[in-house]
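What follows draws every value from the coordinates through simple rules; no lab data is involved. In this text the structure is predicted, and so the values were computed from the model without any measurement. Cβ atoms are built from the backbone, for glycine too; each structure is taken alone.
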Structure P
Amino acid sequence: MAYQFRRRDLLAATGLALAAGTSTIIRPQAAMAVPGQANADRAWNEAAHILRRVQPPTFPNRDFDITAFGAVADGVTDCTAAIRSAISACHDAGGGRVMVPAGTYSTGAVHLLSDVNLHLAAGATLAFSRDPAAYLPVVYTRYEGIELWNYSALVYAYGARNVAITGSGVLDGRADAEHWWDWTGGPPPNEGPDKTTLASMAADGVPVAERVFGEGHYLRPNLIQLYSCQNVLIEGVTVRDSPMWNIHPVLCQNVTIRSVTVDSPRGPNNDGIDPESCTDVVIQDCRISTGDDCIALKAGKDADGRRVNVPCQNVVVLGCEMADGNGGVTFGSETTGGIRNIFVRDCRMSSPRLKRAIRLKSNPQRGGTIEKIYIHRVNIGVGRDVAVEMVLNYANVTTGDYHPDVHDIVLSQVTAASTPQAFTLLGNDGHPLRDIRLHACRFDGVTRPNLVRDVDGLALDQVWVNGSRIDT
């Protein structure tokens, strides 16, 4: 990887030139100071506290080889029952590792239990069934920020403590244009009617127990979804070609995702890593290439997001590499429960198919407070569209009763070698983006003017575009 940034580097750092001085923006009727050196220093001290607090789970020194329970590495035999038996035995014994040796194992849904580390050895592949029936019965889950009962994720856990997926093997979702991805559009049947029905149920307050989809419906599952779990580790594995989002922890606490490769650049809505309504998350040294957002921070959507009302908070992203995607690190579009205390540092993003590097997207139907976002030393090579985008008119929605409150965002030492646009910052009339600071940033290869509308407290401090300084 281009960066080998370690926890100890940040833990040793207190105020590493995040901002220089305090800038002031003059509004038509008032003057307002934008967060400067002291605030930034305190913020990165908080990031260091998160890194100390987030610790991966440990497991007893016991191994349960899936082949001892009947799994066959021929890529044909259905190993679902054997894998589940090994997981149950491991859990019942008080925990340990469920070993997947080298070879290809065909399987349906894998359900993890507390104190189980699913470990894929070098050369091991879990090849997931393309038959939707392999992910029944339905489980409690979320689909695009709304709770329901639906197909199980390919790897799923609910309410587990001390759970892990580790090793250097592969979890292959095997989705393609004829399996799962064809549910997104084109001739019926597809997900459109089900998405509309689910959104209406949530808006009307239909209890989650009555929002039952699954068989006969077309809402795709995630590859990995850990729901309401504590003490989570995902490390070393490669995930590819998910039906939908690849790695999706929901309502989890104490999550470590490190040295993971997400190789899923072709599919629709197949985000890489999406912590949703989670607290205390570290994402480190991951490589991500997707057909949608690489890392997306989420917090529930619309009426259901207000019902659950749990933020995504205290997240540190370190030393990751992003290639293809709609966004490198994004916030939203599911922002309803709020997103705060997010720290992104020492990441590299580059691809002619990377549309935006840093992106915040919401609208007046989503709502939520997005605050205390700190992004430092992000190196953007080639980008397709814009380096930094913050828009509150996502999906062309400009009116509603739940305007997002977006404020206190600091980007420092963000550089782009070649993007058509440096930044787009669009608030809403009467509900602006507030207190946005760019410090010591450089954008080159820019061919389009920046867009700034409905922003209060924009500070450009040592910002260069195509070699010209544009400070406010």
Structure Q
Amino acid sequence: MTWSRRDFLATSVAATAGGAVLSGIAPGATSPETGTSPVSGAVTGWRRAAEISRRVRPPRFPARRFAVTDFGAVGDGTTDCTEAFRRAIAACHAAGGGHVDVPAGTFLTGAIHLRSRVDLHVGEGATILFSTDPAAYLPAVYTRFSSIECYNYSPFIYAYGQENIAVTGSGTLDGQGGVEHWWPWVGDTHYGWHPGDPEESADWAALQDMADRGVPVERRVFGAGHYLRPNFLQFYRCRGVLVEGVTIVRSPMWEIHPVLSANVTVRDVHVNSKGPNNDGCDPESCSGVVIQRCVFDAGDDSIAIKAGRGADGRRVNVPCEDVLIEDCDMRIRYGGVAIGSDTTGGIRNVFVRRCTMGSPNLYFGLYIKTNSVRGGFVENVYLRDIRISTLRKETISIDLYHGEGNTGSYPPLVRNIEIRDLSCDTSRAPMTLRGYPDDPLRDIRLVNCVFTNVESDSTIANVDGLVFDRVTVGGEPVPTPPVTKHA
């Protein structure tokens, strides 16, 4: 069902139980004053954001320093420094931890595997240049490709089961992705693929089939002879993670990907990588994540919060929860803050504040995308103090018809979404809110939101507990739409 501004203004507001209300707290929602759920009493709302901010602390490291050049690294851009990085990290770890320093220069390497209590510090004027040879990322490691577990090429910087690890400094991490390397594997001519070239579709279909059939992860082996692109930085089952200060360019795929990890901080990072599926930061099935003061010029979602996919997500069944995003700038390409589409394990307690977004190439501001194939839940999502310049599509998109649509057996639960103090100068439409007739979106509140220039009207269908409080579109106040039968 589509509501025009004229419909909004002409129709009286209904305030019946279980339906849309103009003010107050929607049924089952969180009180912004107390920060507690009226049902459970659990600490939620912005009080929980303050708790996350206090609880998530970056790791600290001993003052010991290990220069990679002391272990044979040469910063000439051509000497293979893989072994030098390995030896420097091993020595730092064995000594009880510290900093592995990368000085000014360009250091060519294959995969870098971090170990506990090690900070890889990329200094001013330093570039770590990652090899374009897929063999440099073998043997295959335990990882996720598009939210499904498998063995595949190692992420460029990788850690599994480690504690207190970091990548810091003002230098650059260069993945050398482009139309000649890595990106053509997506199978799109826009990214350098030509008919007859190898690409990932057969491997991706095989991996999904293995997950659907319950094939053990140890038998889902890709890597050599296959074409599933590795991520750039991945921290798998780690605790105490910091990524700070670095610039990340030319990634094969997702840039920063903590998985099943806790106490993760990403701050003052600039992602400038415009390739296919080049999400900026994708916390997945993590607990306690703070993302601060980052700039995202990404080829896909700036930040995408995930929790596993389909049958594999149900097998692992770990939510992503307690994520705080603040003071970031999202510039391109799809969602500024995206939740999904891999929501199977559930996503809850996401807080976004004091962020700026927008460019002619950014599609959505808040982008919650799931469906009855992915399943799971998305709940307790709070945005406030968001400033958006220009978007190509809707400012807010919460759409259960994303991707496969309503074709599965796992209808998702999406509830308790609050957007407060948001302004958008230009967008195609203010919002798309679409639930299913038998599985509506629940308890969505917009408070003090301004949509200045829009091309078309919002689309709203199958939403229970929708609140508009001081919302204007094109300078006109917009009341909450009346309760309607689910379309």
Kindly point out which one of P, Q the value 14.9 was derived from, the read-out being mean count of other Cβ atoms within 10 Å over residues 76-83.
Q
Quick check on the output: 1.9 is distance in nm of label points 7 Å out along Cα→Cβ at positions 212 and 412, derived from one of P, Q. Which one produced it?
Q
